[in-house]
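Values quoted throughout were computed directly from the atomic coordinates according to the rules given, and no laboratory measurement underlies them. Treat the numbers as computed from the prediction; the structure is a model and nothing was measured. Cβ atoms are built from the backbone, for glycine too; each structure is taken alone.
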Structure 1
Amino acid sequence: MPETARELPTTLVERMSEFRLKPGEHRYRIEGEVLPIDVYARLVGPDQPLIVFGQGMVKRDEVALPRFQRLDWVRHFPENVMILSDPTLGIDPELGLGWLLGTDEHYVLPRIVELVERARDGIGLQNRQVLFYGSSAGGFGSLMLASRLQGSSAFVNNPQTDVLQFRRGGVARLLRTAFGGIAPAEAARRFGTRFSFVEALRQGATMPRTYYLQNILDADHYEDQMLPLLSALRGLGRSTGESDPSGSQLLLDLYVDEKKLHNPVGLQRMLSCMSQVRPWISGGGPPVPAEAKGRRPLKPRQEPETPGPA
């Protein structure tokens with residue numbers, strides 16, 4: 001069933017401290033927040049890890065909020081599942097991208113971390129059993145969330161690693177509506193560790209174990225987002241004397257898809273990659289392959305045609 005057609009019971013939660021997951025599928029709205037938080041969750045039990053799906057771009061003229069992207073993927077996963085609807089988008093009816101940034105005075109992402117922590121505790125899981133998944137802006141959010149939930153993992157597809165380097169629009173509107181109209185340079189100076197995962201790492205954030213799926217024909221994300229991350233990791237290694245600054249945390253999977261370009265891979269490719277990621281969240285898994293250490297494969301895989309994003 002298409003994600004826009006799903007009818008879900010809604011549980012209203014007055015404040016974050018009262019958030020509890022209930023068995024089955026539910027939509028929750030935490031109202032006692034500066035920016036109310038909407039989340040979908042399907043609880044199956046403590047014998048399964050938790051996958052948290054992030055939110056990419058939302059076409060505000062086509063869909064209403066909250067928007068739970070990839071809702072029609074849920075039935076294909078045995079795990080507990082949460083889907084985030086970015087509260088940032090509620091600031092302005094024309095905002096299509098929020099990156100979990102909130103406003104200059106209210107950073108949304110730490111509140112989402114607490115939400116996931118409460119879900120984790122309610123299910124009875126450990127951090128290592130939590131996986132954040134997202135593409136594009138959802139990939140940025142997934143990296144940032146995983147870096148704050150120590151021991152969790154991220155699976156990202158063509159993500160931003162520095163929002164202010166994003167070329168495709170949305171940044172100026174967010175700065176205008178949520179950050180007092182400041183210039184990108186001022187945003188980088190005042191809020192660098194919020195807008196840039198790379199800068200957050202430089203300032204001491206943890207590099208989470210990450211499956212990084214990148215289309216090399218998505219040129220700006222390859223050049224402006226992925227390569228600076230790898231460069232930063234190498235730089236951190238030189239400053240600390242570590243030969244592998246990512247701690248064997250980064251599994252880089254490059255592919256070629258001239259049709260999709262920046263658009264994310266479909267469900268079947270994601271499920272195929274999950275065969276490598278699931279051991280991470282189910283029991284630690286095998287050592288990360290050599291390409292995880294910042295080295296790119298010589299021949300990226302040709303991406304077959306797959307169903308489009310949910």
Structure 2
Amino acid sequence: MPQQVYTFAIRHEDLWREDPHCAEGEHEPGKWRLDRFLFAQVPVALSRSQIRNLILDGSVTVNGQQTKPGYWIKEADLIVCILPEPRPMELMAEQIPLNIVFEDDHLLVLNKAAGMVVHPAPGHHAGTLVHALLHHCQKLSGIGGVQRPGILHRLDRDTSGVMLVAKTEEAHQHLSQQLKSRELTRIYTAVVHGVMKTLSGKIDAPIGRHRTDRKKMAITREKGREAVSFYRVLEQYTQYSLVEVELKTGRTHQIRVHLKHLHHPVVGDPVYGLPSKNNLNMTRQALHARVITFLHPVSQQRMTFETVLPEDMQQLIERLRSELHG
């Protein structure tokens with residue numbers, strides 16, 4: 001991939017955008033530091049330290065001049081950010097424990113732990129699920145690309161749960177077709193803010209990139225891609241609900257965005273959720289991929305795998321139950 005260039009001609013309204021990465025009240029309206037502005041606006045997953053280093057090494061200019069990360073941007077400033085051509089990542093097998101639920105010559109099903117990134121990406125060059133799979137398997141399907149061998153679908157880093165991996169090209173093609181035709185079923189469990197009054201329903205709301213924060217997704221009717229989820233309330237607590245969500249499509253952050261759209265964001269969600277004081281000490285989003293059902297690509301046998309909720313979510317639910325009855 002060649003180097004990428006992002007240009008921002010600052011308008012008056014740009015200065016008055018909210019900083020989506022600041023807690024309420026932390027960002028002074030009308031004032032943007034250069035590093036924070038780029039962190040919010042560059043549509044590539046870069047850390048704040050990576051943004052800072054780009055500015056310090058001259059890859060970012062303001063009105064043609066190199067400046068500092070703490071520069072306060074002004075109306076009519078022209079900001080140019082050049083991301084250097086990424087060096088190819090050489091995938092190395094890493095001995096990382098995996099919770100394998102099922103495995104044969106064609107595929108494997110695993111229970112991904114929260115905190116594990118699925119495949120290499122900027123800022124995550126090691127320690128991913130793919131690195132662990134390369135150590136565990138002699139062969140993985142290459143259809144997903146060099147950096148994503150065997151990967152049919154993804155889970156966000158802090159979402160735990162069941163995942164399906166293809167070991168052969170034939171299996172990958174068959175399972176991908178099931179995903180496309182919506183024959184492959186994925187059911188998630190989540191704890192959300194608020195008592196959901198409607199106990200079940202369909203969420204049909206297209207999802208695309210957020211208009212002002214390119215790292216986030218949002219409901220967008222104009223340029224969004226079709227996104228459909230079905231939900232069912234399992235339990236209701238004093239100020240929270242336990243819900244089950246079935247995906248019919250698989251857009252980035254789909255469940256998290258859809259539940260926020262219903263005004264019931266996932267507890268602990270650092271991007272789409274409420275301030276941390278309302279998250280009951282959850283250090284990640286309370287979202288778990290619980291069930292996956294598909295047809296085996298060779299035997300055509302219908303297979304269903306269900307994983308138990310991880311300990312942090314079990315403890316959260318027990319706490320909410322005890323507070324309700326207590």
Origin of the derived value -5500 (helix-only ellipticity at 222 nm (-39500 (n - 2.57) for each DSSP H run of 4 or more, over all residues; to 500); candidates 1, 2): 2
Entry that produces 15.1 once mean projected area of the Cα convex hull in nm² is calculated, selected from 1, 2: 1
Among 1, 2, structure where Rg/Rh (Cα atoms, Kirkwood Rh), for residues 184-263 alone as derived comes to 0.98: 2
Answer label among 1, 2 for the case where distance in nm of label points 7 Å out along Cα→Cβ at positions 8 and 256, calculated from the coordinates, equals 3.9: 1
Comparison of 1, 2 - label where Cα Rg over 2.2 N^0.38 Å, for residues 64-223 alone is highest: 2
Among 1, 2, which structure scores highest (criterion: mean count of other Cβ atoms within 10 Å over residues 136-143): 1
Structures 1, 2, by mean count of other Cβ atoms within 10 Å over residues 48-55: label with the highest value: 1
